[in-house]
Structure 1
Amino acid sequence: MMSTGESKDIYCNMDIDSGGWTVILRRKDGSVNFVREWEDYKVGFGSLEGEFWAGNDLIHDLTTDGRNYSLRVDLESYDGEAIFAIYSSFSVGPESDNYRLHVGGYSSASTAKDSLSTHNNMMFSTKTRDNDIYSNNCAAKFDACWWFYKCHSSLLTGTYGKNLKFAQGITWKSDWGFNKFAKFATMMIRPN
């Protein structure tokens, strides 16, 4: 149930790490265009059976319901390398604060290095709503929407593909730099 009183279907992962995860992003085949406007990211888009973004309003509602949430990011590269990162603290602010990201508590149990903490306290940006702290527009430069700062060390909404321009794809810099991209990515949350 959302703060608006509406209900919304969600995808739950009950298999990984004892289950109970709500999937808020899935990338797996490039079938959904993630270059979208603010309103699309606000309400969500895609298909729960395929690729999707759950919606910033829903993510905000879930992560500010009075409980503390963890985030798990799972990635697999085109050469089959699978890594994950876990954060013990994750929430997204309201639209009035441009869906500001709050993330921390990187776990040493992660197999991926930390590429998300640098985005902590950043506001969400789209091409037409630039909220990063860079002198230019990161969303326009990288053709993606994200919690950019100057510009990114992770980009899970990047262009889908293997042979892309520098830092253009689904990126996790601390492990793969800016020239190796993920073919599969999920962001999942659950109460601590």
Structure 2
Amino acid sequence: MEIELVLIRHGRTQWNVDKRYLGHTDIGILDRPSAELSSLKRQLEDRMFQSIFCSDLKRCQETLEYIYPTSQEQIILDTRLREMDFGDWEGQTYEQLRLVDDYCNWLDDPQSITPPNGESWLEFKERIENFMETLTSILKDEEHVNSSSAILIVTHGGVIRQLLAMTVLGSTFWDFAADPGTLISLKLTLQDDKWVGNL
């Protein structure tokens, strides 16, 4: 089985501009759509998608509404597609946190430190894996999946990087970047019940 995941990171928010950590805090995108979103809108104009998944957070829903207007019945909102929960670090800037020992250790080895009142790396990773397991089950049940089938996913930078790290052989989370308002096309092939990805 082959499928294309069209992965889109939400548009820019004020907290992105301010370089603040933004995980589960629910704020919208900037009032004026960025050049990136306008470009995305043009790119997606003639595309058809087998399924559309979107994080339930406002910034993703607003992005989807702008770049690919469609009926609500076609959209599956999924909390598993949320960004990592940064707990007490939410809303703080990198500059404000740079003298916090736990934060510095987390940057060096995120699997060994959990943000205070936030989500552990394992919890984050497992919910993305759980989403992919659900997606695999859905695709196996559908009759018309072929190599030209595409799924649109509007989500967050950390989720996109984790999806890529899970599927692109020999890669890690840190090998990828996903700026606000960007599109990454991930071609997936199911081999022995495991997705193998190519960019």
Computed 16, 46, 33, 5, 0 for P(r) over Cα pairs in 10 Å bins from 0, in percent, for residues 71-182 alone - originating structure among 1, 2: 1
Highest-scoring label, criterion being distance in nm of label points 7 Å out along Cα→Cβ at positions 87 and 119, among 1, 2: 2
At a computed -10000 (helix-only ellipticity at 222 nm (-39500 (n - 2.57) for each DSSP H run of 4 or more, over all residues; to 500)), which of 1, 2: 2
Of the structures 1, 2, the one that 15.2, 44 was derived from, the read-out being Rg and Dmax of the Cα atoms in Å: 1
Distance in nm of label points 7 Å out along Cα→Cβ at positions 15 and 47 derived as 2.5 - corresponding label from 1, 2: 2
Comparison of 1, 2 by relative contact order in percent (Cα under 8 Å, 6 or more apart) - largest value held by: 2
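Since every read-out is calculated from the coordinates, none of them should be taken as a lab result. Owing to the predicted nature of the structure, the values given are computational and were not obtained by experimental measurement. Cβ atoms are built from the backbone, for glycine too; each structure is taken alone.
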